[in-house]
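See the structures that follow.
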Structure I
Amino acid sequence: MKADISLKSQIGYLIAAVSAICALIFSFAVSVKGILWGEIGMSRWMYENTPEFLDFFGDIIDAPITDLGAPLLFIGISILVYWQWGRYATIGLVFAGFMTSLTRISDVVERSGPNENFVFYESSFIYGEGGYPSGHIVYAIMIFGMIAYLAGKHSKTQVGTIVKYFMFLLILLNLWTRISGLHHWPGDVIGGVLLSTPAFLIVIWLYNRVPGFIERNPKIYKFVFEEGNN
């Protein structure tokens, strides 16, 4: 059992390290080249071949993940998590929420978003329209991913399983429709995944180790893990 846990930890460390390194390399490549090989063709294909209902659902997801909507959505999700899984699960979600500050580096590479003509314009960047990486992807992976993790860890019911896989579906839908809906070039989405992956794994690492850190303080431990919380 301990060997399995150790192996999982080593794999997690490896994925986090590789993702962080790839994020740096990929971000540098995008900043230098502007548009990468294959991005225009991939965007055109996804735009022309994606069923309209997928883009419709993508627009529904897009609406609350804005500068105004995202905090409100996070508050609503936090209340539901507290009600369903207790105080410590909510603290874990807050950890993930802090990591969504990575969305503040969105547009760190100021490149224009895609258009229906599929022409890349280096000089037409407008904040919030395009830019690298995709802040929506960072938010989706950190928040929806954390909900999926909490559902798998704390819920043994069929509802928990449904929630977990529904969160995965939302993430995948977001990954696809950010491109097919011409919100971002594919590289923006890939950059969002590479940047948020190590951040998400750090949150999981902290979530599983904080109980051991605070158990030496009975008052804090009791507050966090009060009766009635999982």
Structure II
Amino acid sequence: MNHTSSTAFGLYELFRILIPGFYFTALLYLFYVSYMHQFFPSHPGDAVIVFLFLFFTVIAGLTLYAKETTKRRKAFSENQPSRYLSDKARTMKNMPLLDMKAARQLYLYLLNNHMAEPFHEKIFFFGTVYHIMTTIRRTSLWFSAVGAVAVGFEYAYCRTSLPDVQSLLLFVIGVLLVYLLNVRYNKADRKMQENYQDQIFWLQMNNELVETTLRSYRDVSVPEK
């Protein structure tokens, strides 16, 4: 991977952390303004709010980044190029079975050493968009559920009329709308699969290189008797 690719990779990874973290903190602040502020007798100053906003943005972003729940989604795990390499190895004579860990290593080797630079940019970009959109979807669902519970609690147990929780109700409707639109127009999952298909097509068009790489891996991974 050259310097340009490594720089782009770092920027995309930074976006994966900061954008979901910012969205989470923004919703947390709106939830506080629309509902939770009534439980705090004193309110922090502007400087404290800015500090807390930045703090929660970084912490929430890192936490969501570390969970990697997006990698367990169907659109991410299915039809990966590494799966193609594993299946390809099964069709080659005298080639041992290739587990997914080894297949991913070989895929990354081909990506970093043979695939053109536009492939790198496209993979980084759509991978980042996929992570951000799925995280926004999940975060929106969490806050809409918590907000709905708060509305129900206020209405059922605190004898509060719906007009009195208008701000909270608007918050829940807005966040739920973001979630539903994200689910309805789920472009991130489709683009992720299209990105995989482009990479698999490259592997198919460079079949001789792929087979040579697989045989080289066989020769270095199988110890001599």
Practice task
Assign the value 47, 19, 14, calculated as semi-axes √(5λ) of the Cα gyration tensor in Å, to the correct structure from I, II.
Solution key: II
Exercise for the section: Work out Kirkwood radius over Cα pairs in Å, for residues 58-97 alone for each of structures I, II, then name the structure with the largest result. Expected result: II
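One of I, II was used to compute helix-only ellipticity at 222 nm (-39500 (n - 2.57) for each DSSP H run of 4 or more, over all residues; to 500), and the answer was -27000. Which one was it? Intermediate results must be reported in sequence, preceding the final value.
Values: I: -22500; II: -27000.
Among I, II, the structure yielding -27000 for helix-only ellipticity at 222 nm (-39500 (n - 2.57) for each DSSP H run of 4 or more, over all residues; to 500) is II.
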Practice task
For mean count of other Cβ atoms within 10 Å over residues 18-25, the calculated result is 21.0, so let me know which of I, II that is.
Solution key: II
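Any read-out appearing in this document is the output of simple, stated calculations on the displayed coordinates, not a laboratory observation. Remember, it's a predicted structure, so these values are computed and weren't measured experimentally. Cβ atoms are built from the backbone, for glycine too; each structure is taken alone.
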